[in-house]
Every structure is written in structure tokens, then in C-alpha cells.
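Next up, some structures in C-alpha cells.
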Structure I
Amino acid sequence: MQKKDEIKDFNKEIQELKKDFEELKQESECKEVKIQEYETHLKRLQADFENYQKRVDREKQDISNYSNEKIILKVLEAIDNFELTLKHIDNASKEDIVKGIQMTVKQLSNALESEGLKELEAKEKFDPFENEAIERLGEGDNISEVIQKGYSLKGKIIRPIKVKIGGKNE
């Protein structure tokens, strides 16, 4: 009888193992389905991100390509005025021509100022951050003559003031 009980217990144990195996198999299949879902979701996210990057790159390129459009239109207006002045140069007085050129230069200046350009003001003393010395007339660091105006764009100096230093203002 003992052998029968052992066989019975063994069969019971086998049944429990089979049951555990089936549960593990089902669990494994569920996890496999979850893995497939996660992989699919990840692939979609990767594709979405790549599309987003491409869209941002296109937008950056468009900004780069067309960012100057507003200022170019303003400059074109000034060019039109210069051309108009040239067209009527034979029929206009010298005063009218000078006045037209001054107005057009002012128009250009206003267009550039509206975009953040500011003229730098020369100070009495040479400042290496705002000035470029192109000639030394004598000892000292006083500015004796401004040769070319300097400009800053939105606070950044893009062209220093070209000056002569030393000499008569010492």
C-alpha cells in the first residue's frame, strides 16, 4: 500500500507541476504579448520623434532662409527711392537731390534701427572694446578723429568705431 500512496503522491505532484507549468506558460505568453506591445509603442515613439526632429530642422531652415525678409523689404524701399532719385536727377535741383538722398539714408537708418542696430558714440578716451585705432598721431589715448562710425546690434558690437588717437586733443 505504501507504493500505491507513493505513486499517488507522485502523480499528484506531477499534476501540480503540470498546473504550475501551464500557469507559467500562460504568464510567459502574457508577458510576450506585453513585450510586443511595448516594442510596437517604442517604434511608434521613435518614428514620432524622428518626424519631430525633421519638422524642427525644416522650421529652423525656414527661419534661417526667411528671417531677413522684413529688413530686406525695408532696404528695397530705400533702393527704390535711390532709383527714383537717379531717374529724376536731370530735372531736379542740387538741393532736391541732396534732400532726397538724405531722406533715403534716414529711411535706411530707421530700417536698421528697427531691427536693433544702434550707432556707437565715440567717447573722448580710446576704448579697445568699442574703438579700433587705425592711426596714432601722438602720445596718449584720447580720440582725435573718428574715421568711420561703429555699430552694435542688439547690444553686441558688430563694427567698432575706427579712430585716430593721440595728437591734438591731448
Structure II
Amino acid sequence: MLVLVVIFVLILLYAWYIEPNRLQVSHQKVTASKQKSGSLRILFLSDLHIGYFTRSFFLRRKLARLLALHQQEPVDLIMLGGDFIDRNPRYLDLLGQFLAQFAAFKVPVLAVLGNHDYKSFANEVAPLLSLFAAHEIQVLRNQSTVVATSKGEVLVVGIDDLHQSAV
């Protein structure tokens, strides 16, 4: 019985402290038929779930690692995939500190919201949208936009969380 309790506690520790603070990097190659100049490098980051179990130290460490990767292999566009806040809007300031750091990349940054973002704000996401706007990050909500990058223009489409959207 004690072994099961220990295993359960270890799983909870992993789920609450380790996994939310991890950064997994993978490289994917996508070929575009109308691509004109070089390869477009996109940094996609999602599921931050900033909340009780996410410490600012881990967020700063993630950003430092991303900036180091950007210096080695510069990106042309940053896309943020939602689920920024986990359960409680009081972590909005911590998210703002994190978002402010993306200015150092000097590339366009776009975002979509996730289901946790809507749940955290009881579907009233105006404060979250204002925070993104304050950091010059465009949030696409069932919209498309043409983004100018160092490699040319690219069309980006952002689809809202399907449970919150009219799509």
C-alpha cells in the first residue's frame, strides 16, 4: 500500500511541478509550394498554464532557453498557441512579465486563446486581450492576417477554441 501512495505522490509532483515547467523543443519541416526565399522559421509555444504551480523562475528559464535557441537559429515568427493561464486570472501579471520578454526577439508575435484561458476568465477574456495588445501581440480569433517577416509575407489563420467559438 505504501508503494502505491508513493507512486501516486510522485505522479502528482510530476503533474503539478515538473511537467508544467518543462520546455520541449522539436523541429518540424513543412514544405510550402509557393515559398520564395529560404525557409521560414516559426517558434510555436503553447500550454504555459501559468498558475499556482508555475513559478516565475521557470518562466524566465524557459524564455532564456528560447532566446539562446533564437540566437543560434533565428526565428522569423512567433506563434503562441493558447492555454496561457490556468484556472485563476490573478496570474495575469506573471503572464504579462513573460509576454514582455518576446520584444527581445524582434519578430512578429501572434496568438490564439485556448480553453483554459476562457475558463480562467469565466469567458470574459477582455483583460487577457488587453494584456496581449499592450505587448503588441495580435490575438487571432477566427481571423487571418498577412504577416511581414524577414523572408516575405505569410498568411496566418487563428481559430478560436471550438467550445467558445461560432466556428
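Points worth noting:
- Origin of the value -9500, where helix-only ellipticity at 222 nm (-39500 (n - 2.57) for each DSSP H run of 4 or more, over all residues; to 500) was derived from one of I, II: II
- Entry that produces 14 once relative contact order in percent (Cα under 8 Å, 6 or more apart) is calculated, selected from I, II: I
- Which entry (I, II) yields the derived value 9.5 for mean count of other Cβ atoms within 10 Å over residues 89-96: I
- With Rg/Rh (Cα atoms, Kirkwood Rh) derived as 1.01, matching label from I, II: II
- Which entry (I, II) yields the derived value -0.50, -0.92 for log10 I(q)/I(0) by the Debye sum over Cα atoms at q = 0.16, 0.25 Å⁻¹, for residues 113-152 alone: II
Coordinate-derived values only; no laboratory data. Everything quoted here is computed from the prediction, not taken from an experiment. Cβ atoms are built from the backbone, for glycine too; each structure is taken alone.
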